[in-house]
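Computed from the coordinates by the stated procedures, all read-outs in this text should not be read as laboratory data. Because the structure is predicted, anything quoted here is derived from the model rather than measured. Cβ atoms are built from the backbone, for glycine too; each structure is taken alone.
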Structure I
Amino acid sequence: MSASHAISTNQYRINKEPFYQVQGKEVALYEAAYRARLPVMLKGPTGCGKSRFVEYMAWKLDKPLITVACNEDMTASDLVGRYLLEANGTRWLDGPLTTAARIGAICYLDEIVEARQDTTVVIHPLTDHRRVLPLDKKGELIAAHPDFQLVISYNPGYQSLMKDLKQSTKQRFTAFDFDYPEAALEARIVARETGLAEPVAAKLVKVAQIARNLKGHGLDEGVSTRLVVYAATLIQGGVQPTDACRMAMARPITDDADIRATLDHAIDATFA
């Protein structure tokens, strides 16, 4: 590896171990997928640990990680690269997907379902035996670095006819299902993340589970583990638990007065 290559990968490496609580066989199975350089798809609700898992695996495997937060305005050029006009002419600038393919990084496309389907097709040649990325505007064909791997994630709860992955894309990936941890484990995770006493963390998880049970009955999505961690952080900062729950777990997820009242009642009952 050249010195310039080392510098270009080091900026994308995760130097400190991210906290991730193993729940099953996901670590061993991901390692098997990486050894074969198979592309991986992570499916699960918002804030359940998908991105943290990818960060943890990149750290564990000691591989650079390039993350892209997908959105509906993202174009293929945003992923692949484009020519920039400068005073002395034009200069090509690689996009994150191209950079990852060149340097052998794990490229993580977060919430890929948010991107337009005409954008996501550019990943197809990287997800089969070819492992190449055509740069049509530049007239270059990049052979992916041997260490390159593609990982995508999305929330199946938001699938619709207009927002879903094509079967031609889905069937290029191995896949993991993620969900919120069972209550006792989630309480331990929240306590470990924030330093909050585990009995208090367990009460926060209880409130979150009540909200999750309302999914499809007034709520589009339940309270994520991320929001539970936010509430715990506020409590650790001196905020009263009931106020922390309202601020971090109830108010962000709904504006419906009846649902708010239900959640407020659950919060008051839990912390009475």
Structure II
Amino acid sequence: MYLRFEKRPMKRKSQGFAKRLEVYFYDWSDEAHFRSSDDRFERPLKDIYKFILCHSYRDKGKNKKYQYVILSTGYYWLVDEMFCLWDYFDVRAGSNREKKLQEFSNNVGMSIEDLFHYTYDKIEKIRQPLVKEYHKTKEYKTNKKNDEIISKYWDEKRKFDNKYGSDTYAKCYNIFGELWNETKLNELKEQYKKNQEYQERSRNTYSNYNNYGYGSYSSSSVSTPTYTDKEQQMLKTIYKRMAITFHPDNKNGDTDIMKFINSKLKEDWGI
């Protein structure tokens, strides 16, 4: 078995990646959007690469051959980072290609997976020099740079939006990380500061609330009462009257006594 390789020219022209990223705005939106430019790289190489698996054998003194076309693709798809040879082996079940591939597999006595590994090694020897060649082009370097800009943008947007709110980053910065709306940024920072101050006040209020003993007892912290039902009712009445008398909100209230009632008597009495 062997892999036959053919190269022939492609008639139609193809456009490459965009030469740059662009910032744009909608009239109805207060966000900076981005897109790839319409100006794209020309792709002068128009070669078509065709790879065919072949198996020759002799039958009754005659030479015969099985063959299966693995793929036929253009130069730029062959060198693309998204190129995946397995896509050409993982064919749809029941399709004509699946039947032909299975027939070839049976005839040569190799599993489809083994055929894939054999083909992969052969094609990569042809493909890798082309990939290195393409990576030297201005198109590849520009597209790589644009991808990095977009990746950084989404990362910065995620961190900013988590802090200041959903979809706020684009209201202040563009795809290149340039500040275009300083007024909006200052508004967001001021609102964030107010929110932080409000949360701090809420935490302090909750802390003071617990200092008075409210809500600070879990069911696991309360002792199991050893009083009779009648005694329990009497203790609850005593507690309520003391709480009314010494609560800090009352004119003659006493914070220390209230803390003592909540931290000692209430727990000891099992109320």
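Structure data summary
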| quantity | calculated |
| --- | --- |
| For volume of the Cα convex hull per residue in Å³ computed as 164, the structure of I, II it came from | I |
| helix-only ellipticity at 222 nm (-39500 (n - 2.57) for each DSSP H run of 4 or more, over all residues; to 500) derived as -15500 - corresponding label from I, II | II |
| When relative contact order in percent (Cα under 8 Å, 6 or more apart) is computed for each of I, II, the largest belongs to | I |
| If FRET efficiency 1/(1 + (r/R0)^6) of positions 17 and 129 (r between Cβ atoms, R0 = 25 Å, to 0.05) is computed and equals 0.75, the structure in I, II | II |
